[in-house]
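Student: Have a look at these structures, which come just after this line.
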Structure 1
Amino acid sequence: MRVYVPLTLPGLAEAHKAGELGPGPLTAYAVTPALREWYVSDDIEELEYAALSRAAQASLRLLAADPGAQRRRVVVAVDVPDGAAVADPDRGLDQSAVGEVRVARAVPFAKVAAVHVDSDDAEPDITAAAAALGAADHGDDDARFTVDGAEDHELLWYATQEIPNLIG
C-alpha cells in the first residue's frame, strides 16, 4: 500500500540520516474508503494525487509549527504492507482527517518510493500560507485564501537517489 508521509526538509534530513521514517506511530495519508467517498472518483491516479495533496496540507502545518524550517512542503511516498496503515474510525467524520492513516512502526528508508517537494519559487507563497494558517483555522477568509494559494504549486517529484541533493 502506498502512503504519503508529510515532513519538512529538516525532517527528511533526519529520516535519511536515521535510515528510517519514525519512530512510529507515523501520521500519513492514503487512499482510504473515506477519501474515495470524499473525492468521488474511481481513478486510482486521481485518488493517489488527492492523498498526496492531503499530505502536502499536513506538511504545511508542520512548517507552521517549525519557523526555522525552509519553507518548502515535503511529502515522502512510502510503500508499506497492506494493513500496516490504519485509519482511525473515531476520526472518520472529521473532514480534516480524510485520507489520514497511522503507521504503527517506523518505516525503513529503503521503502521510500519517491519524495515530493516544492520548488524554490514556491517559497514566498508557502511562507505566507504557513504564517496565515492559524488565522485561517479561526475563520479568516483572507487567510484561508492565502493558505489555499499554496495549492497552486505542484510538488516536484524526486527519486530516492536525489535526496542527498535536496537535504544538502
Structure 2
Amino acid sequence: MPAHAEFVIRPNSACHPRSWHKVFALLVVVCLSIASRFALLGYWMILPFALMDVLAVGLILRLVARQSAYIETIRVDGEKVEIQHIQKNNNASWQFPLHWIQVNLQSPQHRWYPHKLLLGSAGKWVEIGRCLTNEERITLAQAIRNQVLRFDGIDKGRWPGVNQPA
C-alpha cells in the first residue's frame, strides 16, 4: 500500500503562463499597425483609441494569467490531510488530523451557482477546487473520502464525513 495519496488541482489554461506575453505582443503589432495605417491616411483619432484598446486587453490578459497560475495539492497519509495552495507570492498550507477530517460538499443557494467543496475539522474549513466543475467536485469529494477511509480503516457505511448535495 502506498504511503500517501495526493490530488493535484490546477486550472485548465488556454496558454502557458509565459505564452501570454507572445499573444499580447502579436495583438499590439496587429492593432497598432492597422491604427498607424489609418493615421497616415488622415484618420488620426483612431490611434489613441487603439492604444486604449491595447492597454485594456493587456490588463485583462494579465489578470487572467495571474488567476490561472495556481496549484492546489491535497495529500492524505496515515496521520493527516495536508492542503497546499501554491500561487506566486501567496502560498498557504493547512493540516488536519486524519481521524477528524470532514469532506463537506455544500449545495449552492441558487441552482446556477456551483457547489462548494470544503475540507476541515473543529470549525476550520478550507475551500478547494474552485476551478472544477460540479461533477469534478463531486468526484473529488468521493475520491478524498475513499482515501481517508483507506488510511483510517473505518467502516464505509458508518463514516459521517461526507455530506452529499441534495
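What follows is calculated from the coordinates using simple rules that are stated; it is not laboratory data. Every value quoted in this text rests on a predicted model; they were computed, and no experiment measured them. Cβ atoms are built from the backbone, for glycine too; each structure is taken alone.
Student: When distance in nm of label points 7 Å out along Cα→Cβ at positions 89 and 121 is calculated, the result is 4.8; to which of the structures 1, 2 does this value belong?
Tutor: On the way: 1: 4.8; 2: 3.5.
Only structure 1 yields this read-out.
Student: Let me ask you something else. Of structures 1, 2, which gives 20 when relative contact order in percent (Cα under 8 Å, 6 or more apart) is computed from the coordinates? Mind showing how you got there, number by number?
Tutor: Numbers: 1: 29; 2: 20.
The structure behind it is 2.
Student: Which of 1, 2 yields 0.15 for FRET efficiency 1/(1 + (r/R0)^6) of positions 81 and 137 (r between Cβ atoms, R0 = 25 Å, to 0.05), as computed?
Tutor: Of the options listed, only 1 reproduces it.
Student: Computing distance in nm of label points 7 Å out along Cα→Cβ at positions 129 and 145 for each of 1, 2, which one ends up highest? Kindly include the intermediate steps, with their values, before the conclusion.
Tutor: On the way: 1: 1.7; 2: 1.1.
Largest one: structure 1.
Student: Oh, and also: Looking at Kirkwood radius over Cα pairs in Å, point out which structure of 1, 2 has the largest value.
Tutor: Details: 1: 16.1; 2: 19.1.
Result for Kirkwood radius over Cα pairs in Å over 1, 2: largest is 2.
Student: Still on this model: Given that distance in nm of label points 7 Å out along Cα→Cβ at positions 57 and 153, derived from a single structure, equals 1.8, which label among 1, 2 identifies that structure?
Tutor: Details: 1: 1.8; 2: 6.1.
That value comes from structure 1.
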